[in-house]
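Some structures to go through are shown next.
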Structure 1
Amino acid sequence: MLTVDEALSQIRRRILPISVEEVPLTAALGRVLAVNARAETTHPPVAVSAMDGYAVRSEDCRTAPVTLRMIGTSAAGHPFAGTVGKGECARIFNGAALPNGADAIVIQEDTDAAADKITMKEMAPTGDWVRPAGLDFKAGDALLKAGRRLSARDLGLAAAMGLTWLQVRRKPRVAVLSTGDEVVMPGKPRRADQIVSSNSVALQAFAQVLGADAVSLGVAADTPDDLRAKLADARGFDFLVTSGGASVGDHDLIQSVFGAEGLDLGFYKIAMQPGKPLIFGAIGGTWLLGLPGNPVSTGVTAAIFLKAAIEAMLSIEPGPMYRAALLGGDLPANGKRQNYLRASLVFPPDGLPVASAYTRQDSSMLALFADADCLIMRPIGAPAAAAGDIVQVVPLRFAAETF
C-alpha cells in the first residue's frame, strides 16, 4: 500500500494543468489565474495630495510662518492648469493632482487664510503630504501571480490595474458517480433497506467549491453493464470521481469493469484510515478517482485527494495540508495505517487551537463528520499521545473570503 504522501505525490506529478481561457473581470471571482496579470496603468497616475490644504514650493516654506499668494485651486478630477511659482500656492483637496511647480502640501489646519493671502504656520519639506505617481504600482508590474484564486479584493486591484479581461484556468469538468444497489438519489423512491446517496451530493458540491464544474451521473447499479453505461456518460469529462465499488468484494466492480475498458491504473489501496480502498488512474482521456463508499471515508479521502487533483488541474501550488494544534484528550497508539480522526477545534485567546477527537469514529457516521472542524492526523505507528501534546490537523472549516 502507498502512503498518503506517496499517493498525493503521484496525483500531483501525473495530472497536468488544464487549458486556459479568457474571461471578463466581472466573471473572474473565484477563478484561478493562468498567467501573471500585469498592470496596464500606473497608480496613482500623477502625484496627488494626501490631505486638504495648499500646494506649495518647499523652498518657499523652509521657515515659518510665511505668507504666500493663492493663484488657483486643484480638486480631484479638476486639476489646476497653471504653475505655482515663487511666493505662490494653490488650494488643493485630497486626491487632487499636484500642480506644476509645487512639491509639498501644507495641510489647512496649519494655515491662516485672508482672501488670497495664505499664511503657512508650519514648514513643508519636499514631498510632505504628497502621494507620488506610482506609489501603489507602476505599469508593467506583475501584481497578481499565476495560480492565485481571485478574491473580491483581487478583482478590485485588477480593475485599478486597467484590466478588463483575465486569463484563467478553464473550470475542470468533473463527473460524480455513486455506485451500489443499496443507494438511491435524493428524492427517488427507495426500499426500507436502501439509503439516500449523500456522497453524490457532497462530492458534487465539494468539487464546485474547489473551482470545478461538477455534474452528477446518478447511481450505477452493481452490474457491469450499468457501470459501463455510466462510464460512457463520463466520456469527455476531465475527471470522474466515484464513490463505492472500489474494494475487492463480489459487488465492488470499479476496478474490474474499468480495467476491461482500458483503465491505466496509477495506484490502488492507501495506508490510511478511513479510506484504504482508493483508486487513481486514467481511462479514455479522463482522470479517475475511485473513493470508498462509506460517507466518512468518502469525505476524508475527498478532502485530501480530490482537493489535490483539482488543484493540480488548476495549477494551484499546494499549501500546507496540516496545521499544528494541541490535543484536547489522550489518544492511544496508532497502527499500520495513517489515521484521520474527526475532531472539534477550539481557538483560545492565545496559543495553538485545541483539537479534541470524537469518541466514536465509525466511518458511516455522517452527522459527526458534518459537525467536525478538523481531522487529527495520526502517523503510521505513532505512539500514544497525551492531552496537551502537539498534533497535526487537517482543517475542514474555512472562513470564506468575502472580500
Structure 2
Amino acid sequence: MPDRVTEQITADELAQRLDRGESLQVLDVRTPDRVARNRVAFGTELQFHALPNSKIFALPDAPDLQLDAGRPVAVICGHGNSSKQTTAFLRERGYEAYSVTGGMAAWEAVYVARRLSPTPSLSHVIQLDRVGKGALSYVLVSDGDAVVVDPGRHVERYDALLAELRATPAAVVDTHLHADYLSGAREAAARWQVPYFLHPDDAVSPYDSTPGRLAYQPLHDGDTIAFGRGTLRVAHVPGHTLGSIALIADEGLVLTGDFLFVQSVGRPDLAGQTESWAKLLWHSLERTRQSWPGDLLVLPAHYASELERRADRAIAARFDVIAATNAAATIQDERAFLRWITEHTTSFPDAYRAIKETNLGLAELSDSEAEMLESGPNQCAVK
C-alpha cells in the first residue's frame, strides 16, 4: 500500500490491487441508501464493510467496527472528503487505513486494461474493464491501426492506451445506443478525426422517433470495417435495441455488445416495447445459434458479477459454453424464452432515458450531471 505519509490511495491503485487478489478491506462510510445504489464489488479477496461516519465516530471501541486490524483498510465516501476523517480516526486506533482519493466518483471512472490473445490479423485485443460500472469496451489493433468499440466518456483513457500501443485510431464504433453510460464515441471520433459507426436504427430516439443530432456512418448486417490487415464483419442482432450489432473478427472472436452476455442476454424493455423487442431478441439468438461456430470467443459489453470472469480476470467465454450454460441461451422454445424474459425483467433506472437522449445528441450534460446519471452498476441484462 502507499506510504503512511499520504494516508491515501487512488481509485486506480485500489482497483489494481484488488484485481491482483490482494486481501484488502473496503470501508464505505456513505449513507445506506447510497451504498445500496452503488458500491465497490470487485476482486476475489475483497472484504466489504459499510458503516456511515455518524455511527463510526459514536462507537465506544475500535473492535466494534468489526474490521480486521491485521489487514489494510481502504476508506471510501462519495468524493474523497469525509473518508479522510475516518481514515485519521482509524489510524489513531492502530489500523493501516487509507482514504480513497476522489471516492466513488473516481471509482466509477477506473478502467482496467486486459490483454487478450491476438488473432491472425489483430496484434492487440484489449478489453477495458470499467469496474465501477461493469462496462467493457475494446481496442483492436492491426498493423498499427486501431478500432475502438463502445468507449466510455473518459476519452483520455483511450488516448493513453493508444499511445502505449503506438497505434493510430482508424474508427470508433458503438454496438448500440447505450442507456447505462454516456458514450465517448462521438467525442473520440471528432478528436481523432475518424469515422463514427452506428446502426441507423439506433440513430433515432426509441421513445418518440426523434432523429438524433449526431454525425455517423451507418452500419448494416454484412458490412465490414477494414483497418490494417484486419476486418470486422457486422451482424445485426436486434432485441436489446433495434440497432444492436455484433462485430466478428477472423471468425475467431465476436464483440456482442449488449446482445449476449456470459450469463444472460440484453434486456428488451428499455423503450417500453418489451414484447416486440423480446421476439426480435429470440430471433437474433436463433440465427446466431445456427450460424456461429462453437469456438467463437464472445466478448460482451457488460457483466453483472465476478462470477462471469475467467481465471485471467477477463470477461469472455466460448459461444458453445454460453449456449450450454447461459440460462436464456439454453432455452429452445420461443414461448418459453418470452416467458423467461417476462419473469426475469425488473425495473431499470429513470436516468436511462436521459442517457440515451444525451448519446443521441438531443441533450447536453455538465460533468456533475453526467456523474450523477451514470452512478451505479449497469442494469442492462435480464436478471
Subject >> Origin of the value 5.2, where distance in nm of label points 7 Å out along Cα→Cβ at positions 115 and 275 was derived from one of 1, 2 >> reply: 2
**OP:** Of the structures 1, 2, report the one carrying the highest value of distance in nm of label points 7 Å out along Cα→Cβ at positions 83 and 267.
**Re:** 1
Subject >> Entry that produces -4500 once helix-only ellipticity at 222 nm (-39500 (n - 2.57) for each DSSP H run of 4 or more, over all residues; to 500) is calculated, selected from 1, 2 >> reply: 1
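Tell me which of 1, 2 gives 3.6 when you compute distance in nm of label points 7 Å out along Cα→Cβ at positions 171 and 259.
Details: 1: 3.6; 2: 1.5.
Considering all the candidates, the number was obtained from 1.
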Subject >> Answer label among 1, 2 for the case where log10 I(q)/I(0) by the Debye sum over Cα atoms at q = 0.06, 0.10, 0.12 Å⁻¹, calculated from the coordinates, equals -0.24, -0.66, -0.92 >> reply: 2
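Quick note: the coordinates plus some simple rules give every number you see, no bench work behind them. These numbers were taken from a predicted model, which means no experiment stands behind them. Cβ atoms are built from the backbone, for glycine too; each structure is taken alone.
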